[in-house]
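Visitor: Read through the structures below before going on.
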Structure P
Amino acid sequence: MTDDISDTHPDDLPEERVLALDGWHRAMGGRMVEFAGYQMPIHYAGDHLRHGGGIVGEHNWTRKQAGLFDVSHMGQLLISGDGADAALEALLPIDLSTLDVGMQRYSLLLNENGGVLDDLMVSRWPNALYLVVNGATKWDDIAHLREHLPDTVTLNHLEDRALLALQGPRAFAALARHVEGDIALSSLVFMTFGHFSMAGVEMVISRSGYTGEDGFEISLPATDAEKIAALLCAEPEVEPIGLGARDSLRLEAGLPLYGHDLDETTDPVSARLLFGLARSRRETGGWLGHQTCARMLGEGAPVQRVGLKLDGRMPAREGTLVFCGDTEIGRVTSGGFSPTLGHPIAMAYVQSDYTKTGTQLQLAVRNKRLDATVTPMPFVPQNYFRGE
């Protein structure tokens, strides 16, 4: 495979890389923490913030107004060349024949045993396939793709681009004041994208996100990221939002986080991510990890990811053991207090006999047993815009 990735190998990179918006985050009152090799804001503080600051304030603002997230740590990749579709279909359980220009789809990068290497988004650009991969795994993903893609296929890592996410019920109103394009912003529905400009900056905008709310992800030159972030945050609906609220929002939306709810020891069937496996390819196969997934689909997975509603106000964190009576049946992979619902929630992998909605379980937290009930996900209804 040919590639245009810079000559810098991941092992030669500095332990910590700097986002284009690093200085802007700090000027806006960002409380910075290490995440995926970058310093990123966990939340913001300061009298200038209309949401009052803090994770809960940012969470609630995003649910009611619009929050701007910097997700530039994620990897943006372009795959092109002769046979690119077939080459990618050998690695992803996706049917690219049904992915038209302007469409985006969720998929999974699997190893030969069906374990999840990453979950990602695939979009059909006019002359290429555009992938957005997780920041913590992007260098491993690139290495995996380089190893398996043929020489006729080119992989570009778009290191010179930033990625912003504008999320919330007022996101469209704020963004529509500024963008121009060959198509109207209002024509975008969930999981579609288009090419637009804002304040003279060319960008690709998709109607998607990781909060369960309507919203947009904006890919743009990193050199213009501060200009666009400042422009959007000047709108009355928009405030900067950090990693803390991003995590609590995605948990309420029932969305898994790689490295916690997904990893190489989990498979798409156990994770209940069947929408990431194209129906047309579940039986025909031809993709890495198919044999394991086909067996799971036929026989049933021994454990499955479920949602849990906890009684009381004490949250259960990752690693908490799950019991039914005296029998240990699983463990929590994500958990926290839900600001929207007013009680703790969690995701856990439990034995399949205990996954029925309404099943009463117990969680071992601080030498106590907390009562929990298996509940459908998402915990909070998703508000994606699918058209009028």
Structure Q
Amino acid sequence: MTETEQTNDDGAIEAATEMLPLDAWHRARGGRMVEFAGYWMPIQYEGIMAEHQWVRENAGLFDVSHMGQLYLSGEGLDDALEAVLPGDIKSLAVGRMRYSVLLAEDGGILDDLMLSRWPDGIYMVVNGAVKWEDIGHLREELPDAITINHFEDRALLALQGPKAFDALKRHTTGQWGLDALVFMMGGPYQIGGIDAWISRSGYTGEDGFEISVDADKVGYVADILCGEPEVKPIGLGARDSLRLEAGLPLYGHDLDPTIDPVEGDLAFAISKRRREEGGFPGAARILGHLADGSARKRVGLLVDGKMPVREGAKLFDGDSEIGVVTSGGFAPTIGAPIAMGYVPRDHAAPGTALAAEVRGKRVACTVAAMPFVPHNYVRKTGA
């Protein structure tokens, strides 16, 4: 079987794009595979509801190896990155992380991403669906002195949940103890003797870690972690419901090149110094929105009843169409449907009553503050 062929549930060969390093590992554990971002990935194992709840109470292991892992280095790197990102790169200390957005010339969001300062450069994790476009954009926009290495031979795992620390600590050694890491910090460690970069971060709203490791060693690391009683493999379905409850946007759905960071409710990604100095793409538009407010804004929505409101549903104030849903589904922790979408600024206040159109019917919903479920990040020293 080639890299571009896969068997479906009936045993027939079907076209695919790429397989993750853990493809066989997922299938051996009952993972139901679907195509996502150009890869075959597990959407669930035992069921989305059960997996969602397991992560909220224990720890789940997600395979996010489809994400792009880049390493940037070279003279003038910080200045070069600040010309394409609105964040304060110069103040980023070794081992610290920062969320940022890659901006188009007009200030629209080309991708959202995570940065980490390594001793001699910047480690960047970008979304899998647009990683090749990101690499192309960075090569075009950054000076020739900047080297971009794409870590195609590395895998990425996310261990998430309140018991993630306990499970990971049993197998981790390094210059510092694992409890030296707090939210948005990372460093070099070994897991079962395997070198890894571990950061205290994730996409679920729970405490957790992301683990970058050589692709040929990732099966061993996954086996070690899933051998702990607190840990189970978790699929894409629960990852999506968890991030939705956490109020975290998904690129290509809640964010795209037509949306700037203020509209996307990501103004926190624009540092104070950058607001004062500008110098990033679309600065006039973005700084204007910071000063005067944007015409639209990403908001959370609590949905009445049990019918989920999905992406693309139109939003109404009375008979007037005013916005659109960009993500939606059932929230197991809340026990009700929730959604995110874009509405005019004067409809963005929590408590605003709206309606969504689902299959030709109107479903009542209310603008809500996000996150829907409080984040449980560890921000102080110690676990």
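None of the figures in this text is laboratory data; all of them are computed from the coordinates on show. Predicted, not measured: the structure shown is a model, and the values here were computed from it. Cβ atoms are built from the backbone, for glycine too; each structure is taken alone.
Visitor: If mean count of other Cβ atoms within 10 Å over residues 64-71 computes to 20.2, which of P, Q did it come from?
Guide: Derived from the structure labelled Q.
Visitor: When FRET efficiency 1/(1 + (r/R0)^6) of positions 56 and 104 (r between Cβ atoms, R0 = 30 Å, to 0.05) is calculated for each of the structures P, Q, which structure yields the highest value?
Guide: Sorting by FRET efficiency 1/(1 + (r/R0)^6) of positions 56 and 104 (r between Cβ atoms, R0 = 30 Å, to 0.05) in descending order puts P first.
Visitor: Once mean count of other Cβ atoms within 10 Å over residues 24-31 is calculated for all of P, Q, which comes out largest?
Guide: By mean count of other Cβ atoms within 10 Å over residues 24-31, the leading structure of P, Q is P.
Visitor: Let me ask something additional. Out of P, Q, which has the highest value for mean count of other Cβ atoms within 10 Å over residues 48-55?
Guide: Q
Visitor: Taking distance in nm of label points 7 Å out along Cα→Cβ at positions 312 and 336 for each of P, Q, which is largest?
Guide: Q
Visitor: P, Q: which one has distance in nm of label points 7 Å out along Cα→Cβ at positions 120 and 264, as calculated, at 3.2?
Guide: Of the options listed, only Q reproduces it.
Visitor: Moving on to the next point. For which of P, Q does mean count of other Cβ atoms within 10 Å over residues 96-103, calculated from the coordinates, equal 13.6?
Guide: The read-out was computed on structure P.
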